Structure 1
Amino acid sequence: MKQKKKTVPDIVGRKGDSQPLVMVTGYDYTSARLLDMAGVDIILVGDSASMVMLGEESTLPISLDEILVFTRGVTRAAEHALVVADLPFLSYGLDSSESVRNAGRLLKEGGAAAVKLEGGEELVDHVRHLTRCNIPVMGHLGLTPQSFHQMGGHRLQGRDIKAAKKLFKDAQCLVEAGVFAIVLEGIPALVAEAVTGSVEVPTIGIGAGPGCDGQVLVWQDLLGMNLSFRPRFVKQYARLEETILDALGGFCQEVRDGGFPVEQHCYPLRDKELASWLAARARDDR
């Protein structure tokens with residue numbers, strides 16, 4: 001049976017499902033095509049592209065225009081998966097109308113089906129405004145990378161009762177404002193499980209244990225494309241950094257040794273007149 005394109009209601013309907021949601025962060029046409037073929041439910045065009053694609057030290061520098069370029073590549077490839085795009089730092093939360101304009105560009109120009117933003121109770125009015133304008137919103141609580149400086153780094157959140165209570169409150173506020181799902185990042189497993197049980201929309205965990213309604217990892221992390229980066233929450237399902245380096249090393253060596261290209265990699269010349277002309281030129285050059 002042909003797989004149909006996943007929608008926001010499809011994702012909402014997976015709340016409490018025995019089969020958890022699968023989300024992977026991807027950034028280009030090639031990765032999105034493979035993710036879609038693999039059966040991923042959601043592809044997130046994350047602002048983490050700032051780090052893994054552009055080499056920045058945090059998610060803060062990436063612009064909306066840059067996110068749009070990545071989003072367009074992903075949406076062209078995703079025939080089945082729902083595509084969600086991150087709203088980058090300072091593109092939302094200041095003015096509700098500006099938040100709508102920027103989010104609208106990710107849908108209108110980028111082709112995304114929804115946007116994701118970081119924050120809780122303080123963003124309720126913005127989330128309401130977005131959803132009133134028919135822009136589906138995914139929330140993000142816990143370790144929120146755009147708050148890197150305020151948090152003092154990428155640190156585990158919800159570790160004490162005060163912080164945990166705030167997570168519960170923020171999650172409920174986001175749901176009441178209209179989010180269709182919430183990413184829970186960098187939270188103790190039991191806290192994330194309890195938050196998941198307290199809300200009516202799916203939660204998707206990253207470093208938040210198995211009690212969420214789904215899981216997300218970054219494309220490069222799960223494929224082992226940066227073997228020096230291995231935080232506790234990442235499982236590497238391949239070691240592609242080694243494979244890629246071996247392949248590139250082989251290419252470099254064969255080019256330098258004359259082993260590539262050889263006859264099988266060349267197009268034959270079938271025009272006899274052209275062949276004779278080239279042979280004559282070669283004789284004249286000698």
Structure 2
Amino acid sequence: MCECCSVEKDIYLPQTATVQEARILNATEIFVRFGMDDGNFDYVPGQFVEVSIAGIGEAPLTIASSPTFTGGIDMVVRRIGNVTNAIHKLRPGDKIGIRGPLGNGMYPVAEARGRNVVFICGGIGLVPQRSFINYVLDNRDDYGDVAILLGTKDPSQRFLTEELEAWARRKDVIFIETVDKGDASWKGKVGVVTTLISEIKDTLAGAVVSVCGPPIMYKFVLMSLAEYNIPADDIYLNLERKMKCGVGKCGHCQINNVYVCVDGPVFKYSDLATLPEAI
């Protein structure tokens with residue numbers, strides 16, 4: 001797997017891509033799969049792209065598919081602004097612009113080999129993790145025990161449910177899901193995602209732990225992991241929510257001397273020790 005694009009690209013010049021699939025997942029999320037028109041796109045889990053819609057603008061969006069998947073490049077996009085509203089209107093055959101892949105802080109696919117891997121996801125934080133999760137599952141023999149913990153606010157905000165059900169059926173994966181608040185249709189666990197951590201304490205031993213979710217979740221997840229003495233070097237956090245231009249020019253994601261879009265978006269927790277405002 002390449003660590004960078006195999007062909008030199010102009011990071012300011014979008015390439016054209018064609019939407020292959022567009023599927024509404026719930027009231028706020030859409031699944032989009034696209035293919036690059038020139039067929040050239042190498043990336044690693046944790047990188048992102050800038051997606052541009054003609055006449056509207058561009059936005060940084062995570063790559064949700066694993067590079068082991070050759071059928072296209074996936075995104076799951078929450079509708080929160082002009083660009084994402086336009087993305088929710090895309091249909092197969094539509095054209096979009098893609099700058100990337102961007103980011104130098106990726107998930108530790110090599111460092112985690114031979115070790116247990118734990119994914120802790122909060123809501124839309126499942127999307128960046130999906131790339132790493134599927135990479136691990138597609139190379140399952142290279143890793144130890146695998147646990148995926150997912151917390152969502154309520155059942156109506158769940159997405160990619162068929163995929164979640166497939167993970168739950170696997171014998172070589174621990175998948176545990178909860179919602180903050182249930183409803184009449186929900187038969188699963190109720191509570192915040194940190195309540196699930198005690199259920200995988202054996203898997204945590206010697207594990208690489210990857211965390212992605214809303215800012216408030218990080219505080220409590222990190223406190224819970226500290227109770228199990230997980231080293232800061234073994235915890236990886238995704239900070240992509242802070243990004244804008246993608247190339248370290250606008251300063252929107254600058255934290256002291258760190259640019260999330262250039263130096264991240266995935267960071268070791270130990271590297272953020274001097275940047276408490278990052279979390």
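Throughout, read-outs are computed from the coordinates displayed, never taken from laboratory work. Being a predicted model, the structure only gives us computed values, none of them experimental. Cβ atoms are built from the backbone, for glycine too; each structure is taken alone.
Values as computed for the structure displayed
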item: Parent structure of the calculated result 47, 36, 25, given that Cα extents along the principal axes in Å, for residues 172-259 alone is the read-out and 1, 2 the choices; result: 2
item: Parent structure of the calculated result 4.4, given that distance in nm of label points 7 Å out along Cα→Cβ at positions 68 and 164 is the read-out and 1, 2 the choices; result: 1
item: Source structure (of 1, 2) for Rg and Dmax of the Cα atoms in Å, computed value 18.0, 53; result: 2
item: Given 18.8 for mean count of other Cβ atoms within 10 Å over residues 196-203, calculated: source structure among 1, 2; result: 1
item: Computed -12500 for helix-only ellipticity at 222 nm (-39500 (n - 2.57) for each DSSP H run of 4 or more, over all residues; to 500) - originating structure among 1, 2; result: 1
item: Label whose coordinates, when distance in nm of label points 7 Å out along Cα→Cβ at positions 92 and 244 is calculated, return 2.9 (choices 1, 2); result: 1
